[in-house]
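K.L.:
Quick heads-up: structures coming right below.
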Structure P
């Protein structure tokens, strides 16, 4: 019966996606993500909102185990939109408190399917940040492991988890600087941008310290992808002072 429920739900979701997708949406989505390698239905934010309103009652009726099973089924398609919907299923479980460290092996496997920054960032805000609130020690251990992972998606996850309100709380400044410091020379653009984002948001918690940290990165010659993203919130003289710092010979 469980298999029938999931198969029916998956079929209905895919039929819905087919009905609202079109080539122009797909083209715009791939241009925005700057990556043409992956299949996608090209949904925008309004499309996702409408989809959630349509299917959330059925998603919420699933058990956590069924959600994980369906998320895996969609991840196996290699379609970025379906992977994103899998992340949404896990987000529902995280909000309910039904994800625990006992599921970390599953999360470690599931993140292998991620394709692009959109999958990562929704996962960070919807799954990893709530888990960090409930199980800080266990989540930090996992993120330290992902910080050194061969997967650029996991490396991005290890720092983007420390953005937005999590960064602004000021509870993770030391840890964020540690994890970002391990990735300042990363060869993947999406990882470097993740580092810059984490530094930008952490600056809201400890402005003087992070500004000095970014100045140090500029002296080292770290990519401007990192440092310019990190100072996006700075204006006027503060910004000029950071930009005046040049790489040391």
Structure Q
């Protein structure tokens, strides 16, 4: 279990895990994705709360929270979102879209996706009362990573190599454990009614991206997983930003 968690941390973040992740099977680590997301959410919430305590306005504190999250993850999911946006919106066929997604350069669709998703998260976080930020960011982080499991479980890999092919070996029970953990973390962080709504929106985001990936790419890739996580987190934080203080 510790090795699986360390393997998930090593894959989804740049945080050091030392030898704990050695020998970890990526297909067995996916159950821990929501826990890693919750820990990242707690990190972002801590930076946001510290900024507000130091007198920063909501927007500026939210920007620094996002900076901290990007530093912790290496903007891994954002890179996937940008590649997926460029490929899916700019390609003419599944093969062409996959080729675009492997290009390290960011196009106009990718840049726009990064700008809009970052703006949505900053605006949503800034709209949260400081006392509610911890639960919202923890739930958003957990559900964003849990949503990644939906295309992993629902779709075949679009390529014979890469993360999509590696995670094609994920067992249904392992994926189900990750989904259950994501839901449990959301209900632990939020009141039941809000957790239910957040869970529904995260599931919608995951299934929506999976449906698009099936139609446009013929399967899934690591970039699809990143896009799923960012979209689900944006949806969850947008909903939670409407919570009364």
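K.L.:
Upon calculation of distance in nm of label points 7 Å out along Cα→Cβ at positions 3 and 211 from the atomic coordinates, which of the structures P, Q produces 6.3?
P.N.:
P
K.L.:
Follow-up. Comparing relative contact order in percent (Cα under 8 Å, 6 or more apart) across P, Q, which is largest?
P.N.:
Q
K.L.:
Work out distance in nm of label points 7 Å out along Cα→Cβ at positions 11 and 179 for each of structures P, Q, then name the structure with the largest result.
P.N.:
Going through P, Q one by one, distance in nm of label points 7 Å out along Cα→Cβ at positions 11 and 179 is largest in P.
K.L.:
Further question on the same structure: State the single structure among P, Q that was used to calculate Kirkwood radius over Cα pairs in Å, giving 19.2.
P.N.:
Matching structure: P.
K.L.:
I have -21000 for helix-only ellipticity at 222 nm (-39500 (n - 2.57) for each DSSP H run of 4 or more, over all residues; to 500), calculated from one of the structures P, Q. Which structure is it?
P.N.:
Label of the originating structure: P.
Read the figures in this text as sums done on the coordinates, not as results from a lab. If you're wondering where the values come from, they're calculated on a predicted model, not measured in any experiment. Cβ atoms are built from the backbone, for glycine too; each structure is taken alone.
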